[in-house]
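Trainee: Each structure below appears as structure tokens.
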Structure 1
Amino acid sequence: MADLPEVTLRVRMSQNDAHYGGNLVAGAKMMELFGDLATELTIRHDGDEGLLAGYESVEFLAPVYAGDFIEATGRIVKVGNTSRRCEFEARKVAVPRPDVNNSAADSLDEPIIVARAIGTTVVKKDRQRP
């Protein structure tokens, strides 16, 4: 079997992503990123978007705020006839520094893991294109 794909997205959380007081971003935003990763993984592996069928586990490990830069990575770790088991991780890689000025930011030396998940995506047999 060919190497299994891994994909990465990097996005900045906007003020529109802030859902709670203190500019806190809802965990659902990380789940949205994981869904996008699953879609790209099955496109690369099967030539079809597939369907994210469910999560085996989800962990929210650190808060995410508007202005944070998030790098999310997903990889297929197991391939069945129609199922693909995927692992996802989101890391905070840069943060705003409003205490310095309104456009200051710091790149983090060590990314902070903010969320992890394991999920299964499905691609119908008749839609798989190697």
Structure 2
Amino acid sequence: MKVAVVGAGSTYTPELVAGFAARPGIVDELVLYDIDPERLDVVGRLAARILAAGQYPGRLHITTSLPDALDGADTVLIQLRVGGQLARLRDETIPGRYGLVGQETTGAGGFAKAIAHRADRARHR
């Protein structure tokens, strides 16, 4: 099975890769894709070390080409943040000014993230 990870420059990717390494034989090819080549390089090198340590028998491919990443993929995992790290910073810090939880997935921070995602979708219709 080929798994493509879109947004693989995420700091969450190593944990995902470790999960694949711990379950050999499920994923034959793992493709890491991101638009940010610097972040992808750092995470990609770490992913390669994680997979090597786990004696991962499959193939790891790291790319900044979305068509290459998706070609023949059986599963696509998407790890992206609408607005990038700047949006995350706002979502996590502004609520704190008002005594609210700013965590990015719950509370005011998560709500801000959801609204930004919805607004982004509306702009692209």
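Read-outs throughout are calculated quantities, based only on the coordinates presented, and are distinct from any laboratory measurement. Treat the numbers as computed from the prediction; the structure is a model and nothing was measured. Cβ atoms are built from the backbone, for glycine too; each structure is taken alone.
Trainee: If distance in nm of label points 7 Å out along Cα→Cβ at positions 55 and 87 computes to 4.3, which of 1, 2 did it come from?
Mentor: 2
Trainee: Name the one structure among 1, 2 that distance in nm of label points 7 Å out along Cα→Cβ at positions 23 and 79 of 4.3 was derived from.
Mentor: Structure of origin is 1.
Trainee: Comparing structures 1, 2 by relative contact order in percent (Cα under 8 Å, 6 or more apart), which one has the largest value?
Mentor: Looking at the calculated values, the largest one is 1.
Trainee: Something else now. Supply the structure label, taken from 1, 2, corresponding to distance in nm of label points 7 Å out along Cα→Cβ at positions 47 and 95 with the calculated value 2.9.
Mentor: That value comes from structure 2.
Trainee: Taking distance in nm of label points 7 Å out along Cα→Cβ at positions 7 and 111 as the criterion, which structure among 1, 2 has the greatest value?
Mentor: Of structures 1, 2, the maximum of distance in nm of label points 7 Å out along Cα→Cβ at positions 7 and 111 occurs in 2.
Trainee: Another one. As an exercise: helix-only ellipticity at 222 nm (-39500 (n - 2.57) for each DSSP H run of 4 or more, over all residues; to 500), calculated from one structure in 1, 2, equals -14500. Which structure is it?
Mentor: Only structure 2 yields this read-out.
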